[in-house]
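Laboratory data are not the source of any read-out in this text; all were calculated from the coordinates shown. Because the structure is predicted, anything quoted here is derived from the model rather than measured. Cβ atoms are built from the backbone, for glycine too; each structure is taken alone.
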Structure I
Amino acid sequence: MELSGGVTGSEIPRHLSEFESKIEAIKGSLSKCQGLTDAMMRATEGFEKRLHELETTMIPLHRQSRSLTAAQKSIWKAFPC
């Protein structure tokens with residue numbers, strides 16, 4: 001007896017086995033992709049943390065530098081060479 005798609009009843013176990021193999025391969029690939037995604041997320045989170053720490057350190061330095069630059073300009077205006 002032939003089923004839809006040209007598959008006979010005797011071929012069903014073979015086709016089922018092929019589909020199961022493909023499903024297992026897809027599951028393996030999905031698992032590998034999830035592992036890569038997790039690793040990228042950890043790297044991104046680490047980068048984000050380090051960037052925040054750098055920003056926290058640099059903002060006060062930037063403000064102090066800007067203040068010193070303004071003071072230097074005032075001094076140069078008051079005492080031109």
Structure II
Amino acid sequence: MKPFLLRLPSELKVMLEQQAERHGVSINAELVARLRNSLFYEFVGDLRAKTNAHSDALFSLYDDIMDALERLEELEKRLDEKEQSK
């Protein structure tokens with residue numbers, strides 16, 4: 001991944017730190033997961049509005065993708081743990 005400088009209000013940074021610690025991941029992994037989920041949910045919502053007839057299939061696909069993302073987050077967590085233990 002390419003580094004990206006981001007300015008955050010201090011209270012938002014504290015909230016991210018707390019959630020990252022709660023989930024046992026780095027702040028970066030927490031932020032990436034939250035952005036991915038938010039953007040994907042918005043994307044699916046936009047598709048649903050455009051293709052209401054196919055919404056059940058889209059949301060089933062969304063559930064499958066969210067499950068895969070959770071597995072990916074777990075793998076990222078394991079990688080973070082391995083990197084921290086070095």
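Odds and ends about this structure:
- Parent structure of the calculated result 3, 12, 18, 20, 17, 13, 10, 6, 2, 0, 0, given that P(r) over Cα pairs in 5 Å bins from 0, in percent is the read-out and I, II the choices: II
- Answer label among I, II for the case where helix-only ellipticity at 222 nm (-39500 (n - 2.57) for each DSSP H run of 4 or more, over all residues; to 500), calculated from the coordinates, equals -31500: I
- Of the structures I, II, the one that 2.8 was derived from, the read-out being distance in nm of label points 7 Å out along Cα→Cβ at positions 45 and 61: I
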